[in-house]
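S.K.: In structure tokens below, several structures.
What follows is calculated from the coordinates using simple rules that are stated; it is not laboratory data. Remember, it's a predicted structure, so these values are computed and weren't measured experimentally. Cβ atoms are built from the backbone, for glycine too; each structure is taken alone.
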Structure P
């Protein structure tokens, strides 16, 4: 449980006042502010800085001006919500990206939250990158948020559990998640793999993603993409100054704790991977 000082610091990070008693309106405001202010990002993996998924550590990351991926973001946000009096539960999820070989099912590579509030159970997820802008009622149906259409339905891979389908424009197909409760230990092995294995998609390319009401900004390697009602807009960044300025201005990642030598080394890694990717694309053109 967070103490009063940390709660106040977290709310200031989100730019929100004290929300008062738990309510659906407060839950939506907190969710919107979190995805707008706290980016999805994998920079520490490429900086060689190990992280934990302890909610206290994840909360400290957020208060330092950083983000993270689902274990960090939903872990910290769930802890804040619980400290504010919301009834929060963790769940095991599994994300399927657009790799044709991606398997369905709740593999444990994603932490999902649900919140019971005002007689309704809500799907809460600030850790899906270009996913939810606001919570969804946990019942079958089609939902629209900004440029994206989502669907919640019964999972075919996990009988008796849930399936979230992303919009075809999104970065992932969707995810399956279990109805039963989970705990931190259920995600430790996947966190180690995602943050250290050369096969991990997080280790292959740096990314930073920030959702807003109208769409999403995503930086993957050296490619900046803006997706909104006007379509998909791409911009290639080949200058390190512009790259770091983009992280700071678009994603709030000033990286004050990263010195000049680390910045140069990180840029060289990112740019090398980008060039290798361009060569592969050219070969298959």
Structure Q
């Protein structure tokens, strides 16, 4: 690698396979499948292919919240996609999501399966399908969607920007870390100011805006993301802390956070979910063996 102070971009960029840091084995500049592999299909109308990252947690929390409201049609099978092993590049997954990112949802409840990818699109699809967590009044709906799309546009600066350079890059670059830390601090301030005037992001009601934002910024507020809590002084954001704790206390959130999770305390992991009883039993035959 070239020292960052001496680096001059070449006239034409070329791919250096060894220059990708922790995720070099799955990063590449082209799309499409790398191997043939069909996706499994379970018994429920909704088939989720995902991993317990923040973007994956959005969808499992949403599904568990819908089930908490007794929407029987929200029953789902959650299949584990191990992105560090390249499962997202299998032919079946690419058919559902040509962008090869989790989560991906196949809605088989109608005459023809519907594929939905991008976590925000999945949340909107489910909210509209079941008439929940998305206001119908024009102004309230606009506010909810504004915060939803704020999260979708902001998270890349947190994950791919700050998180990458602070925690995963092969060497530390002061300029990159400072640049993204400043932006993440600004985002935290945006949230904290909003939550000083409103119980939830879109107003007095819990919506998909909260469901989308909590897995990213709730984890950051508790110092769980990238071990950066002290570095970013997250405890200063009191309104964000209040909101984070309130959402974490919801039973559906606790369940959703477990699904497709492969890190942390084994008791917090449910690698695959095919029935509500899986949370109670958690027997080894319902878990995908770690590799």
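S.K.: Where is distance in nm of label points 7 Å out along Cα→Cβ at positions 57 and 225 largest, in which of P, Q?
M.R.: Of structures P, Q, the maximum of distance in nm of label points 7 Å out along Cα→Cβ at positions 57 and 225 occurs in P.
S.K.: When FRET efficiency 1/(1 + (r/R0)^6) of positions 137 and 193 (r between Cβ atoms, R0 = 30 Å, to 0.05) is calculated for each of the structures P, Q, which structure yields the highest value?
M.R.: Across P, Q, FRET efficiency 1/(1 + (r/R0)^6) of positions 137 and 193 (r between Cβ atoms, R0 = 30 Å, to 0.05) peaks for Q.
S.K.: Now a separate question. Give the label, chosen from P, Q, of the structure having the highest value of distance in nm of label points 7 Å out along Cα→Cβ at positions 17 and 265.
M.R.: Top value of distance in nm of label points 7 Å out along Cα→Cβ at positions 17 and 265 goes to structure P.
S.K.: 30, 26, 18 is what came out when semi-axes √(5λ) of the Cα gyration tensor in Å was calculated for one structure; which of P, Q is it?
M.R.: The read-out was computed on structure Q.
S.K.: Using relative contact order in percent (Cα under 8 Å, 6 or more apart), single out the structure from P, Q with the greatest value.
M.R.: Structure Q comes out on top.
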